[in-house]
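In the part that follows, the structures are each spelled out as structure tokens.
Read the figures in this text as sums done on the coordinates, not as results from a lab. Since the structure is predicted, the reported quantities are computational estimates derived from the model, not experimental observations. Cβ atoms are built from the backbone, for glycine too; each structure is taken alone.
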Structure 1
Amino acid sequence: MSLLNIAAVIAKLRKKLKRALLARLLKGNNVACNVCGSTYSSFFPYLNRANAQCPNCGSLERTRLLYYFIQDKGLISASARLLHIAPEQCLYNVFKKQLQTNYLPADKFEAGYSYPPDTLNVDITTLPFEDASLDIVIAIHVLEHVQDDAKALSEIYRVLKTGGSAILQVPYQADREHTYEDVSITTPEARKQYYGQSDHVRIYGRDYIQRFLAAGFSMEYAGYEAALPEQIKERCVFKKEEIFLLRK
């Protein structure tokens, strides 16, 4: 093992130990992670958000909302074949254990990033799966990174079985009627300036729903998060975000 690799391992162990010690300090029962079942006086802060990240599994507000939705609606059976694009580590752990070889984590590999074991290196616009071969596809905050999101949606629709489901959340601006994108904006600096993040290629407006429907999907459960009991949202600390179930 090279000195560089040894240093990386040591840094990872130090980070893990620090998280474990901090988690002990947050011992309590004010908040609960519905992904791993842990309870704390509060979650870790994350970026500029207080009370956001589970000290145990690393789940965030939108991750916990997604998992609650999946469980609430019984979307994943033991025999379901699930494609999970850009898998969140905490959900990877749950789905891998539950579905084993029927769980297909996938991402488009880039230098400098690490990926969970068995993750497939795929392009969402050219999925390497047969027509009507999957039961469910999950891609959370992925499409805003994809230049041809119409092609990606078409591919997801193609690989789903009839009656199959897709959960495809994207960040959007509720006060923006139309999605803003400009193919001449190509540098990380320009994308950060115009889209708010260096690896985004658009800012979705309220018309993003029409993009989903144009691919052939029907949509269910609009307004799901808003309709949940406040005590559940406060205890699990869910993100105030639209979550839709798309059906083929």
Structure 2
Amino acid sequence: MEDKTRHRTSGIDRAIQIMDILTERQQPMSAYDIARSVGAPLSTVYRIVEDLVAREMLSRANETLVWLGPRLMRYGLLYRAQIDFFAEAKREMVRLAKETGETVQICTRDEGMMVVIGMAEGDGHFRVASNVGTRVPLNWTASGRLLLGHLGDRERLAAFTKYSRPSHTEIAETDPVRLSEQSREDYTRRLSVQTGASEFAVACIAAPIRNADGSCLATISIVISDRQAADRGGTLSTAVKQSALNIERALGH
């Protein structure tokens, strides 16, 4: 077992060396030149190059030269999009917290959980228990419903059936059918509001941040007391929806 592990790791290391040397040279290279540059046996490099070409990690520039492949571009574009997204989302999150004086969060999905990946506190006195890294079941929060809202009916229902859990406040909806319907309705109107499901007397007003294909990339939400939600809900709903639109426009969606 140990020998197989070492062999597999060595193969991964060699593949990374090959892609690194191509990136460093910024031009197509032959297997012979790659082998000489990384100090690897030519037979090993030939074998790994063939595997990488077959998997579109590398492409052939001609009969003897290879270059980086289209799959790497897909990975790179997705990585770049995520970096751009968080930079823009963070900027808008801070602006909205300053404008409203309330706590603002950016949340994404991790399987059956909603995860807080960014948070900015306003000048108000209300503080929330959740912080960056907090994970709660999707059915506990307004953001959680939105994160599934773009899915098809069958996939959305299956997700809520699999992941819904009772909350300690006993307020969170757990019926998959009702959750699925509410999720789609909220996503369509681009606003979701939930009170007291994850924390007593705490409300969340969230809007989806949509990707270019219309799917929910993340959410931006304002976390306030239930009393503030009753007093300022309309104004804050408008503000959070506008912030989501601002992020989408900054990303060119």
Structure 3
Amino acid sequence: MFIFGLGYTASRIAEALRSRGWVVEATGSAGDVDFTDGSAVRDALTRASHVLSSVPPSDGSDPVLGRYGHDITQDWIGYLSSTGVYGDTQGAWVDETAPVGAGRRTARAECDQRWLAKGARVFRLPGIYGPSRSAYDRVQEGKAKRIDLPGQIFSRVHVDDIASGVLAGLDGPAGAYNLSDDLPAPQNVVIEEACRLMGAEPPPLQTLADANLSKMALGFYSENRRVANGKAKRVLGWQPQYPDYRSGLRSLL
């Protein structure tokens, strides 16, 4: 497997692959190949039977396809996308048949479609959490917030369930797959559960205006949807080990 962008999530995928005997090469901060070294990347691609990209759009386009698209000719290609491609559905469920490109992540949606056109397995991911990146960490760092937005719903997924989903996709057909847990829930209840398990007081309830959120966080709260994962279960035989935020948080405690 050659991985473009060995970051938080792709590192867990690489670890899962290596534990099963795979050879993994990668670009990225934790990788062993310099993305800007075209010769080294192309040499690595000639050795790879499978290619996975976790690199997000940059300046409105896909840097991997822009630079190495013609060199990626493997039968198995994967791409880590985002459920943000569905935009705001006002809390309604979305599956892979839902339209994409109407939300704030238009560049992501365009890249998503380009990888699909290339015959990739496109894994659409909601909010990702896991070791050192969870509600516990935000509570401990004093960054956790409870926002007074009744009816606001998000989907999320444990990083190890992403890894198992990608591994399940090794034998699955090309196409888009939502990898999310079974229980979309308000962010507030996740923070409250983390505080309960830690024995900590939940942060005060705030209005969106008073929370002083970053532009990125405001964008997060501007969309409201429930993500359905039935296709990945049905077609790939995938089952999340952590089907809801409660089991996921308990595993991290």
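Figure out for me which of the structures 1, 2, 3 the number 125 belongs to, where volume of the Cα convex hull per residue in Å³ was derived from the coordinates.
Structure 3 accounts for this read-out.
Taking 2.2 as the value of distance in nm of label points 7 Å out along Cα→Cβ at positions 30 and 118 derived from one of the structures shown (1, 2, 3), identify that structure.
Of the options listed, only 3 reproduces it.
Consider the structures 1, 2, 3: one of them gives 5.7 for distance in nm of label points 7 Å out along Cα→Cβ at positions 46 and 198 as calculated from the coordinates. Say which.
So the calculation was done on 2.
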